[in-house]
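So, here come the structures, one by one.
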Structure P
Amino acid sequence: MRSLKFSLLKLYLNLGLFFYFRRIRCHGIGKIPIDKPVLVLCNHQNALLDALIIAVRLPKYGHFLTRASVFKKKKISRFLKSINMMPVFRIRDGWHNLTNNQSIFERCVQLLKQDNIIVLFPEGSHSLLRRVRPLSKGFTRVVYEYLDQDPERKILLVPLGLNYRSITDFVDQATLVVGDPIAVRYDPEIKMHDQVVHIKEKVQNEISALTTNIPKENYEEFLERLHDLNIDFSDPYLANRCMTSDFEQCQPPAKDYLIKIRLVFKVLLKVIMLPPYLIWKILVQPRIVEREFTATFRFAVAVTVVPIYLFLITLLVILFSGFETGILVLGTVISFSLIAVKL
């Protein structure tokens, strides 16, 4: 029954992401093994949307570690836990809560023993910055609590880069890039501190190579130059090559001849979806405190309010004009939405 629930949820989320994003490209997803203990480590820009995109692309159901603050409301907490998300407490959540992490880490060890996939975001928080921030050592605690129980064990760390063209905008596009797995064993001849430092540096470098990674010291200048060149931020190899070549090896996209047509379709889509759009603009968007949650809440409106709206207008047309007309209207609205998003 649980497997059926996950399959249906995955199907529904995939459908929602298909209508929400212009495209989501995945590279190297086959590098993630399904029969070994795996820790997937990803950069974190787009709040819960990051986890949802990864969840529907994993080769099997994964378990996610995410910040405890999003579990505060009971209904949300129950939903998140039902889709294999586990809360991790940080210092800002209160020192007295940090002890709760021990049971979570023990749960992670048990899941890894059963060759499960665990996904976490080692930066420790989300940020709209287009660079990989310093990693916290929390993920290394999971690694060594697993390895400590058997010196012969090994665990695979899989670096993953998640890149967005325009993080808070609609319509957006994303690219998920999986790096080569890093096999880690416990080495009794090397100090634990040195092992932790080495793993953190290795993972940081790997994720940085898979992500549009603008150097901290030149961040604003480089970001402006990349914008001026209209570089596709969802292509990390292109963006990083452009920066490392001192902006000599840059490949701006071809001239967009459809930009005006796309704008017209976007306006018409807002008109067609006026009630859901007003709910988003008036009731939801003004309450968003952290901009990183913008796309997450917009997507939530898209997969909850929009289907209800489409059902109601279809039902009304069927009642007043017949079944065939109702289905025709529904098909027309869905087709128009696809054109507006995918064009």
Structure Q
Amino acid sequence: MKKVCLIITTFFITVSVMAQPVMKLSETEHNFGSFREEDGRQTFDFEVTNTGNSPLVIQNIIASCGCTLPDWTKHPIAPGGKGKITAIYDPQNRPGAFNKTLSVYTNSKPQVVVITLKGEVIPREKTMEELFIFPVGPVRFQSNHLAFTNVKKTEKKIRVMQIINPSKESVKVEFENVPEHLTLKASPETLKPGQKGIIEGAYDATKNNAWGNVSDMVRVKLNGVTQQNVFYYISANLVEDFSSLSKSDLENAPVFKLEATTVDLGKMAGSTSKDVEFRFSNAGKRDLIIRHVRSTCGCTAIQQGTQGEGIRPGQSSSIKATFNSGGYKGRVTKAIYVYTNDPKNSEVVLMLNADVEQTASR
């Protein structure tokens, strides 16, 4: 009897092991080739065959990016039956070559099979509105923001931007309220109908006493008329010029050493003020100069005592500020930016935290 039971058990185990679905794909890689972006979504079907002896189930397919959309046969595929996996690639705003994958999860072995999709998207030609996104009256600028990025305090930097006149009349382009450290002009100054030109900007950092990230807003004049409620933004990050320092200069430079870069003011009521102090020392070999200190909002007032002050080697000082909690509620974090002549710490960010509790109104 035991021998009969053993035979029956062995039979069922053997049948169970032998009953397996097997997924066979027509191919595991497809190259869409080169196609234009404006051709839209590209589709390809991979044929699936179940060469096993039990139903095959495609449980899920995960794409490597949102640009690839998979679809597949949802019902079980019987032994010897066929199904399909559809790969859809969306080229919108994705110019250039691509190499993406689809991970196919099934109840067969191996449980995961990877399909590769390749191709190259030829970018479409952008429209005039896409290239010149900032309309001002009858003309269009590439942007409303001319960014000079990093500008050394000793230099004058040039930046240009394209402009176009798509109208049927000539337009003279000028700027007003331009600060002393900045020059702006259109070239040519008068744009004929359909003509392109450039905005030439020059930033003279020697004429700006500020440090760090700064911005200016100027107005645009077209044919002598100031454009209302339209501003052209100019930004720069004004930094110390360390390019002329020798190796000896760097070794003997000042060192801005802070006791802490973050201060926690703890709990405080709304519409109250607390003073904060960041202590530091000069651990270098030459005088440390605090070029500038600024906060990220009007709620943090900087006491001006240390700005422009020379701190001798070995000496200590502090940066003091007052935080007003105003209408804030809950955890508040504010930043203070410090600019120094330390080549390794020319811009340092100090943080202050507070837990503001507002009194409930009656």
Structure R
Amino acid sequence: MAPRLEFKLTPPPGPHPGIGVIGAGFIVADCHLPAYKHAGFIVNSLWSRDQTKAKAVASRHGIGTVHSDWRQLLDDKQVRVVDVAVPPNAQPEVILEACTRPHIQGILAQKPLAMDPATASILVTACEKAGKVLVVNQNMRHDQAVRSCSNLIRSGWLGEPVLATIDLRAIPHWMPWSEGLRSLTTYILSVHHLDTFRAWLGTPDRVMASTRTDPRTNFPHTDGINIYILEYDQGPRALGIDDVWTAPLKPSSPMDTTCPGNQSVRFRVEGTLGWAEGTIGWPSWPARQPSTLDFASRSDPGTIHRPRWREVWFPDAFAGPMSELLWQLRGGPEAELCGRDNLQTIALCEAVLQSGKSRQTAIVSDYMPQN
């Protein structure tokens, strides 16, 4: 008999503290806010640099207050939780400012928390000193297939992990703010998969990475197509392929069908007792394509289990990190995606980035802050 797959984190019962959202881009309008509404969370204020967009998003989602300045939103006493949804190079200033507001209890940061380990450490330390609950929105962990796979591993259903792989063949839409950052694919996209490997196997000891530029991306960058191997002293290995080229499609026409790209994200985890494999539905966005999971184990001989769900990563999984934050504010356990935990994901990103540049093995602990 298969183990019970508890993939959905139930939100805490109301009443919920007021949430203020800083940012009104696509990911807020189409993922954060629909997921929060479905979960029953209360978003009472919004800010965006583009006030026209902010007012349109607020009207669409029934948000009563649009602030003209993000500091004004932080001053709003109705805001007890801040959802910081700005580019990663702008996020540190907002988080540090939020730490100075006594009425703010929790901060949801986006991934990456910062673009380097030192800055990420400063943010985590500042939140801890100010008594703020900091959660990082590594929402792929709350995709139903990813989370169910974590349950299989933790329950021992697959035995001791041997090998895990994630193979992405997809064409991301790089936002304008990604141009000019010190990292492209590693910190902006691979961070999802590196954090997922950590959820499944823990933080690796060493990394061997190879990277090259993406021919389609027409602004300067170094890490485009990423391939990386994660080594664990206790035995497991993991392999990630983040192929953002995929097919020679026109950059101005994502729906170009002259050379079909067959975009997909596939994963597999093998253990001493069984295996699990699945797909992530994200490349089909905006179509709702649920992720899938198949698995088998010697614990249930001769059976391949194929659970299926209606939920999708975008937007349904976005309620998960906020639920973690709200549960901790209620006195529940520390959030799985807490800021202190995320320092290990940032260190792993940095190890991949530096290994790709040096063409040498990187020790992950070398990039962990010492405080």
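What follows draws every value from the coordinates through simple rules; no lab data is involved. It should be emphasised that the depicted structure is a prediction, and the values quoted were computed from it without experimental measurement. Cβ atoms are built from the backbone, for glycine too; each structure is taken alone.
Looking at mean projected area of the Cα convex hull in nm², point out which structure of P, Q, R has the largest value. Top value of mean projected area of the Cα convex hull in nm², among P, Q, R, belongs to structure Q. Please compute distance in nm of label points 7 Å out along Cα→Cβ at positions 128 and 264 for structures P, Q, R and give me the label with the greatest value. Result for distance in nm of label points 7 Å out along Cα→Cβ at positions 128 and 264 over P, Q, R: largest is Q.
Suppose distance in nm of label points 7 Å out along Cα→Cβ at positions 24 and 192 works out to 7.1; of P, Q, R, which structure was it derived from? Matching structure: Q.
Thinking of P, Q, R, which structure, once helix-only ellipticity at 222 nm (-39500 (n - 2.57) for each DSSP H run of 4 or more, over all residues; to 500) is computed, gives back -2000? Comparing all candidates, it corresponds to Q. Calculated for structures P, Q, R, FRET efficiency 1/(1 + (r/R0)^6) of positions 40 and 288 (r between Cβ atoms, R0 = 25 Å, to 0.05) is largest in R.
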